[in-house]
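I've put the structures underneath this note.
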Structure 1
Amino acid sequence: MGKLVSQEEIVNIVRSAQAEGKTFAATNGCFDILHVGHVRYLQKTKSLADYCVVMLNSDRSVKLIKGEDRPINNQDDRAEILNALSCVDYVVLFEERSPAKLLEKIKPDIYTKGADYTLETLPERDVVIRNGIKVEFIEFVQGKSTTNVINKCLDK
């Protein structure tokens, strides 16, 4: 079971474990209404390293990206749900639109992103290149998205 940690804690955890030869894969997202696409994405992320860190958009961050009607679930609930997954080792919140500043602090071995991005379109491109972080692009599960779930609920 995972653990919600502060930004300072995750940096210490990563540095200590990396010194012992352990590897970290990090990803980010809102993970507002968890669905099978999220679970498969997180399982794939975990399969790439010893530890999986989810950089979770805070409620404020989600509103900046998705609008005032989101998130559906608050950050504490989203973190608890993510931490219940066996493939998630740590969850850490960030307030900005992008996890770039947090990614710069953590410096994981691998950073995963959805395959709708390329290295050229990746918002965190400069951070991963500067820090030698390997990027893995993970394919989406066709038709599975939070927006689709919300729309289906509204189509009663």
Structure 2
Amino acid sequence: MDNKKIIEQVKKLREELGLSIMDIKAAVVEANGDETKAKDILRKKGLQKAEKKAERETHEGRVFVYRHATEKMGAMVELLCETDFVAKGDDFQSLGKNLVLHIAAMDPKDKKELLKQEFVKDPSVTIDVMVKGVVAKLGENIQVGKFVRYQV
């Protein structure tokens, strides 16, 4: 596989996934240029990284709120991370908004049930995998804290 092709694939995957260039390059080379295999390799490595960070303490974060247009239903979720810097970032904010929307739509009874559910916007991924993907991308432990859903 030539360097030009590797560089093109790395650029494409970097834009799509936002992961480190070195991790992407290693996955592309390992997959012999097969983009699907490279993504699978990156996903598995990301989940491994997320597992290693799971024990780190989370003292920062944000509370995300969703209120349905009818104003008869709403949800709140506490999303925790290690630093305020990450809590202010776009990826963390996007994750929080998606989680609270999912909670409003799917009404999980507890955290264990929530993490096992397929994401309402993309059933190919569970909430647990979605959170771990952001952990791998940002390099910090992220935990779903308390959540609640109200309906009149």
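What follows draws every value from the coordinates through simple rules; no lab data is involved. A quick note: this is a predicted structure, and the numbers were derived from the prediction, not measured. Cβ atoms are built from the backbone, for glycine too; each structure is taken alone.
Here distance in nm of label points 7 Å out along Cα→Cβ at positions 37 and 77 is compared for structures 1, 2. The highest value is that of 2. Determine which structure produced the value 9.6 for mean projected area of the Cα convex hull in nm², calculated from the coordinates; the candidates are 1, 2. Comparing all candidates, it corresponds to 2. Computing FRET efficiency 1/(1 + (r/R0)^6) of positions 29 and 101 (r between Cβ atoms, R0 = 25 Å, to 0.05) across structures 1, 2 gives 0.10 for structure 2. Taking relative contact order in percent (Cα under 8 Å, 6 or more apart) as the criterion, the top-ranked structure out of 1, 2 is 1, with the highest value.
Computing helix-only ellipticity at 222 nm (-39500 (n - 2.57) for each DSSP H run of 4 or more, over all residues; to 500) across structures 1, 2 gives -17000 for structure 2. Quick one: distance in nm of label points 7 Å out along Cα→Cβ at positions 13 and 85 came out at 2.6 when computed from one of 1, 2, so which one is it? Only structure 2 yields this read-out.
When distance in nm of label points 7 Å out along Cα→Cβ at positions 45 and 117 is computed for each of 1, 2, the one that comes out at 3.3 is 2.
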